[in-house]
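Enquirer: Listed next: structures, encoded as structure tokens.
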Structure I
Amino acid sequence: MKSIYWIRNDLRLADNPALVAAVRSGETIPIYIHDPKTTYKWRAGAASKVWLHHSLKALELSYENKGGKLFFRKGDPLKLFPELVRSEDIQAVYWNKSYEPESQRIENELEKILSEMGVRVRSYSSYLFFEPGTVLTKQQTPYKVFTPFYNTALKQLEAKPPLPPPVKIDTPETIHGAVQLDELELLPSYLWWKKLVDHWNFGENAAGKMLDEFLDAKIIRYSTERDFLASHTTSKLSPYLHHGEISPNQLLWTIQQQANSGVSVEARNSSDAFIRQLIWREFAYSLLFYHPQTPDEPLHAQFSSFPWQDNDSLFVKWKNGETGYPVVDTAMRELWETGSMHNRARMIVASFLTKDLLIPWQRGAEWFWDTLFDADLANNTFGWQWTAGCGADASPYYRIFNPETQSRKFDNLAEYLKKWLPELRKLDHKAIHAPWKISSSQLENAGIKLGKEYPYPIVDHSQAREKALQLYQLWKFGLSSAD
């Protein structure tokens, strides 16, 4: 029997149930399809496509090492699959499920089309621990708060021994309409992306090495140090998990095996903390499944009437890391240079955008979507709505991060700031967090003139906080500032 294995966010050979099933059935066509003409708003952003290109390049080599080939096509999958079925005499199609709303729509339509053609369709779950809709309250309703979701999910959580990669993959030499990876044109024409790739390795092998490094050297300090901005204890696995270069089951199995092998109490506590983050991801997908409108609209619909005070000039300064608040600017520059940002920093810059600048959370979500290597629709949406106060587990409207306080607490020695803000490196680790507060002689000695080498703060945080609180209160009681 000849089959197709449809590749999407499962860019690996190991622990891949759809690939294993397809290979067992006989000759297989592993194919990645890129649709450049899709009008879907939340198609892969620029950074995601850069990662995708390099990961597919690594995956192409993995297939060659197994005696097979990885194929590429450009176009609408709903049109290409019937064509491939006829031209290649396909009897079955296999894929691993994706859980974004548009992906589910395409899967459902494609399954109907293929079934009507007499083609067998087999889909598998490997992107999440739990199918959306399987972690429910006692009343069989979806959770809207994380902690009870976590407690229920944890009781059901069970790692399985990861599936080994196929020993050999039997593929045809060529297929009708196949193109080369470069012809997918995933890399942007502007060369901003070239500096990003210097900070990362790509592909399944790189994901495995990153996991090994995390378990060998970082995990023992993960639970106690992961919030510190200069810390080297975070796993850095999120881009690999997002693109499916490693599965959540592989992470869970490997971490639990180590935790059960007599490691320290600290390491076990850190393992539990990391698993909690994996379940946070599951919760985000559950929310997206039940509320597919949330990438564009607040979970709490009444928040749609909040009186945002959008300002293009301030938004550009936020994007460019020119706000005058060192911790915000550092984080935004890190993002632009590396395609990544520390999770604590994400909360700080999101709070600054939505609470200090009163710019809609959707604009921040769109910027992250285009510039993050791990841009994940469920997590990105959940995170931004959480910070703005309009989503599940919403932080109270009065929770507004003070960027200076956050900077001093989570980067006390200014290692993070000095890495990305060279113009402020001559300031000591106490002065650098708020350069507008120090004396002119201190600035002069460091060769800094505010407004020239480094900007003045674009807003006064104390005043911005009071303004935000006032607007939230007025909105809460159905009033406007003119009332």
Structure II
Amino acid sequence: MSDVVSSGVQAYIERGKELAAAEAHRRATMRQMKFDTIAVHGIYGMEAALANQGSLNEPIYLSSAQHFECSDHMEAAVSLQMPGWIYTRIANPTVHYLEETLALMEGYGFDGEVSAYAAASGMGAVFIATSPFLMLDDSPIQNGHRSMARPNLVATPRCYGGTFMLFTERYAKERGVEVRWVPEPENIDAWAALIDDNTRFLYGELPSNPTLNVIDIQALADLAHQHNLPLIVDSTVATPALLRPLCHGADIVVHSVSKSMTVSGLGIAGAVVARHNIPSRVGPDELRENFALYAKVLPARDFGPSISPFNAMMTINDLRTLRQRMDYISHNAMQVAQFLDQHPNVERVYYPGLANAEGHHLARRYMQLVDSNNGTGEAEHRYGHLVSFTVRGGVAACRAVLDQFQLIMRATDLGRIKSIATIPAISTHQQQGDGGRDLAGVPPHMIRLNVGGEHAADVIADLEQALAVAG
């Protein structure tokens, strides 16, 4: 855009301010509502419905681009001086409704401002949330030169296999980033020992996939902020219904929205949700002020990992009942975990809800069903739908059990309303090799079970008949 703003463009800028103010007012109104109300409505209210032919649901804008009234309108919108969606790779009205809903849900109970960017997948979200911090050092030139030191990131290896591969293959091997793993992520001193002047961010997953480890978010956030670093947390398994990391000090939250949020399995999606004014050692002021918006209009615009409007609508629809679903399937998963914990053909159960589970004390601190205390008493703890277990008898017995399931489906997905199981060593974490799986604590005879919405007794019965082959 030229330095001189014409009167026509200025008129659109002023109109844009009015539109932005109206949406900010709607957002502020919805922030006063309860979580379930936010999940049902987002920012789509009566005025938005009337502006869309009275549609009760958010409309799907299956169009690649926006038509403008005139060149002045185009210039004001493309230069981001007024609200507009311009091109679906950058933004789209349906996607915008999803982003606003996600920001409200993830920011529920957080005092500051929150924004979201919806990506085409969970891995797209992890990439967009981390890649901008790995830029060349943009600090001021000292003594005639700028430091070109190799950047590093500090992360837990107890994470999704795709994240592990992104960090080790795409970042470390292809871009020269040093990846510093913390094998014992519950040890805050171990994190602190790996941070130096070239560290760009801390990264954790809670509960982790598939070992269901729990990190101390508040302690890690305090550590990160001492060093002017952002803490990025993958909260896919918990969802905002059970955990909102921003309320505990995290700066950026990533989700594979394809999982529990899009429980129907009809769409693929990811999300980056960030509080405003985050710490960072690199990048422009815009990155710190509103990271999600910065990521959307700059890195994501150029990389192109944005979600389709259709998948955005599938996600919006599934989000409306998120709290109730996570409550129910968490109950189911607890019953399944307790059954497995007593079964003679099961070596170990990984579920943070069990009192004997590693990190159970942290799970009790951070994982609570949103609004469950209704303002009185103690909040009810829920620990999600994911349960992992190792089969007595080794790999052969593990594969025999998986092959014997009659109700539980075999797939690499999770978060579905249907119960699904996989062996991570041959599927979701296969690519990272034996060494990577050892580092992540993923044994070869582990089964990861997504407990769905079936009656718990039927899921347990299928597990019981399948486990019989390992005896």
Structure III
Amino acid sequence: MRLKDRSCLVVGGGPVALRKVSLLRKAHARVTVVSPALCPELAALKARDAIEHLPRGFEDADVDARVLVIAATDDEDLNRHVSELCTERCIPVNVVDQPELCGFITPSMIDRSPIQVAVSTGGSSPVLARLLRSRIESFIPAAYGRLAALVEGYRLKVKARIPDTELRRRFWERLLEGPVTELFMSGREDAARETLEKALETGLDTRDAGGEVFLVGAGPGDPDLLTFRALRLMQLADVVVYDNLVSPAIIELVRRDAEMIYAGKKRNLHTLPQEEINQLLVRLAKEGKRVLRLKGGDPFIFGRGGEEIDTLMQEGIPFQVVPGITAAAGCASFSGIPLTHRDYAQAVVFATGHLRDGSIDLNWKMLAQPRQTVVFYMGLLGLPIICRELMAHGVSPDMPMALVEQGTTQNQRVIVGTLATMPDLVKDYDVQPPTLIIVGEVVKLHERLKWFQPGTDHTVKSLFSSQGQVVEARSSTEGAEA
């Protein structure tokens, strides 16, 4: 709100009211405080004529002609009355620590004027908002405020020099992600200004007008597992081509105005065949767009990333590849199952359980070797075949086996059984993709090492099969049977 030279009212004269008065004064508002008494700090402000003081109790007429009112007393009835009065008169009102009575809330502020960052919990936890603010503040040096002021002085010049909106945005991104910001942050403000002036004279080079593809691994589902580079490129993209395995929480982190293209990649239901995806990336890049190819897990582990960049290289399209945490590493870690362990497994093998013509064409003899962990991607549909073939090639029916559904997310379920029991367990639990299958003695460690507990609405139950294997499932439906 623009509060400069506008009349605001604070009801209350104690330390809490002082904090609100300080916020209003930072916004250059004309502040009136109504209270029988003032704390020493407010009294000092009154003595300097920095605030107006009405030395009495609150009266209804006090809210007249105010653009904003804050109730900061320890009288709940009075606070409620002020709230109701302002609501009736359509005056924005805030009641300290009572969000249900507020027409607006005051967030925790990071002030790097003219840059401002507000952190809010919707009134549910101001303390948490302040803690988050303190963390964010450490990433935003004070020099950013001066940098923003510098940019403001050149906005009209740049707009006149580069009238195209898209090219102008790229111009600013190139400078602010690179030389100008680096010079400014190192204290060389004159050099930063000279660099900006020189860039304005030369305009955009050929790199700025051309397209590029960012092949980014989105990890197994938890957005906190994204890399810093992935997050940065997700904010630069003009177009996003994403797969079914990319979680909605990660999609939310993409630049808001980017064009979204869903490529599908569900089993037997590919919205776009792989060859069409390859050509789509080429076409979009040749149109001058920066294309984010967002894939679940890591793009080079059963993600066909190699095929995509092969096409890009043939067409001469610039690209970047950002690795992601592959599902095997993420799901195993969040399930408390080490993929290797000196007492159980000295090797780990990744295999695809994707069916082709009704069968899985794998080197079963190699997969059946002892003292190793085998991880199957996309193996849910072929699970009976996987179990059957491993047992047929000498693996014990009692070999521990885990199936992880929606790993690393708050909907994660872990089902633990054996090669002999898992096909029936999957039917009983109505398992749905995405899933990951882990086979090996390391699965025994799950019960002892499980550390990740999804949200409190997840029920946890343990059963024992006739062989004594632990069977654990977490249901995302409250009250569901395990």
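Enquirer: Rg and Dmax of the Cα atoms in Å computed as 22.9, 80: which structure among I, II, III?
Expert: Going through each structure in turn, the value belongs to II.
Enquirer: Given that distance in nm of label points 7 Å out along Cα→Cβ at positions 170 and 450, derived from a single structure, equals 2.0, which label among I, II, III identifies that structure?
Expert: For distance in nm of label points 7 Å out along Cα→Cβ at positions 170 and 450, the value 2.0 is produced by structure II.
Read the figures in this text as sums done on the coordinates, not as results from a lab. Remember, predicted model here, so these are calculated numbers, not experimental data. Cβ atoms are built from the backbone, for glycine too; each structure is taken alone.
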